[in-house]
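**Q** Following this line, the structures themselves.
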Structure P
């Protein structure tokens, strides 16, 4: 690219509340955010507990404890990362520098999580699992996730554009779910699982997924450069003129941001239910329905339905005329259809439920559930930038790093609690790996996979009732924030000229 054309590319970037993002920028950013930072967590959610219990031979309770302990340590590094993102500008950009630094560890550590080293004792397996999974979350994912998600608050101030990006991001996220849920076990079998070598199968599958994730992160690094740096490589003015406040003051600012507090508490419930639901489905298909071979197809269809749900995000918000209101309606419907699936399974019994799952009424309800899930999980990506905008209006300080760090903590802690709960619940209902389950255990697996997630969805809905921030308010706050920022930059420029 010539110097002139490069300069024109940078000049086209606008941070106005009404500015539009180029479609290619939306796609590349969404691919990295939806796949690069999340595909590993999808793999963990669906198959890590299974890998620990049925491949490594670790008990369900101990496996849940490993996940819980590692993720709580991750919460500490999330706070540190949020503080660093808000405070520092590194040479390659305020946000993208951290993503660049994350690529190597996030790739290697993901492979390490699914590596079973021959000859390891049970103690060595546990230590290896703690170190690799713990380091993935606290180092690799933390370096990448918070800067990546914070980036959208810088790329656009347009509420509608953020909703569009959130929808595309969730499409990619659910695309990752399609890849993992429907293709991971067939890939494991292809690479050795079908011949009895599950350890080899999981290892080479993790290599493929890690390299795929790495490519999407490189795409984000390339496309976001112009939003953080001028054509000559210096930082964008609005990213260096922010006044930094002590951590204690930053925390006080967030406490004053009621919508942010409400949203992140609800997110914790969301990730608890997500961890339990995703992790328990393989047990339902393998043992209650006795359809292990049909599980990839069922997961493929329901995850495609999740993609459709994500695509409906913007039309649904437009129809309901407010993102938060649409979110509440979606959660209510999700509770209804999740419980409907449980009632149908209980009424039919395992054999009839298995028959109905093969493209019958139960399969239809399962697919609708997937559509609502895809829509449900998309809303947070729309509402997070909104609470950042509100916080800046109320306190005068942009805190995307700290707010997205809180989101990451809730993801971390919620996922950890969910995994721990699932491990304890599996043990409580009498689940025994690789054996025929008792009637009590089978009934318990259904409760774990559907009733418990429905309860947590209802809890998130109740918390979200206290959100109290409309899309119209956010648009007004964004305009006022932009005016403040422009006035501040003008004053700083005049002062520098006077000096």
Structure Q
């Protein structure tokens, strides 16, 4: 058995401080079901201390008074430290939540450095003040920080999601209380140390791993000025309700059930080679995963066969094995949830073409076979609900109008894609999809462009200048005319 990674403190007010409570969060390696790490479990008292530290740092510390470029320099040091240990951090995350390390180096860690670097650049170029000629005299229109930000992140891409909030919030001049998911506190602790080593002033970033009740306490805390949450749509609705009552600014990035439309004029082998990996990336535990594959009836059987062959060829195994393409799910409860959906799909009349259960020979670990459903229709639960596992559903369409209708027939609208031999024709279809991001003949999250959802996939935007503006509020300073 490998040594257990043990922490006994939280990052609060610039120091690693002892917890107020006695509870612990035990981290189990999803590949082996053996203990992997341990951290203290945050209490409401710990969260109160974190908010107080962030409040003190914003109101009386140097951070908000520093220039954006000076704040960006600290973020650049963080990016450099992440880059210097990408493999180590990827392995840590794989041990926490089961992501294949071969994907995690790029998808978990390098992607986080790309976010940091984007905001380092914006710190130097974004116009925080605009002087306008007003009716009675000049006006300064200033973009200023909110103050204390509550950032709540999920377990599936923990460092990436932390950075997608921390980087713009900090460049904007805010201070932050970060609540990582209880499944992935070890990478949060490592990130906290990196921020400490980068020379961040005390209290600017505070990190308290905790469960849902303590997270709710953070959201409602009177010392918090802005909330940014990524997680389930159900939790997002609850947080939106609370913030609405408090008139507290809020950004939500929630679930997805993205559709990939395959047009008839594609090179199918090329498309499937690109599409399947983004359908099951991170073991299918990705809100942007392209899990509904729409194929015309003329090529439906061909698409089902090609997708099934590609999915069936994926290597399932220990997340830390470089050859693994599909690792375990994050927890036993998640495995049972996904296995339940496999039963639901069969009961609804869909046909399993590959996978459909637990893989043979892997008696330990929370594994589910990568699975493809065929003969599905869009009103089935497996087509409407976010499964969050390596499960793809192939749905037939009659014509392009029907494909657009099916793609838009979803409570979600986070991502999507259109694949066609005629790029402009595919792009014209993509513009009709009701989704915050739609890809044409590719899949990407462009760090320079806004990311967020339509409908039940959230509100507000992250990434790009819009992601920075989410952590800024507008102030007008009107001047008397001179002369």
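**Q** Of the structures P, Q, report the one carrying the highest value of volume of the Cα convex hull per residue in Å³. Present the calculation step by step, with values, prior to reporting the outcome.
**A** On the way: P: 142; Q: 153.
That would be structure Q.
**Q** When distance in nm of label points 7 Å out along Cα→Cβ at positions 250 and 402 is calculated, the result is 3.9; to which of the structures P, Q does this value belong?
**A** Working: P: 0.7; Q: 3.9.
Label of the source structure: Q.
**Q** Work out which structure the value -25000 belongs to, where helix-only ellipticity at 222 nm (-39500 (n - 2.57) for each DSSP H run of 4 or more, over all residues; to 500) was derived from one of P, Q.
**A** Numbers: P: -25000; Q: -11500.
It must be structure P, since only it matches.
**Q** Of the structures labelled P, Q, which one yields 18 when relative contact order in percent (Cα under 8 Å, 6 or more apart) is computed from its coordinates?
**A** On the way: P: 27; Q: 18.
Derived from the structure labelled Q.
**Q** To which of P, Q does the computed value 3.6 (distance in nm of label points 7 Å out along Cα→Cβ at positions 50 and 322) belong?
**A** It was calculated from structure Q.
**Q** Compare FRET efficiency 1/(1 + (r/R0)^6) of positions 170 and 330 (r between Cβ atoms, R0 = 25 Å, to 0.05) across structures P, Q and report the one with the greatest value.
**A** P
We did not get these values from a lab; they are worked out from the coordinates using the rules stated. The structure presented is a predicted model; accordingly, all values stated were derived computationally and were not measured. Cβ atoms are built from the backbone, for glycine too; each structure is taken alone.
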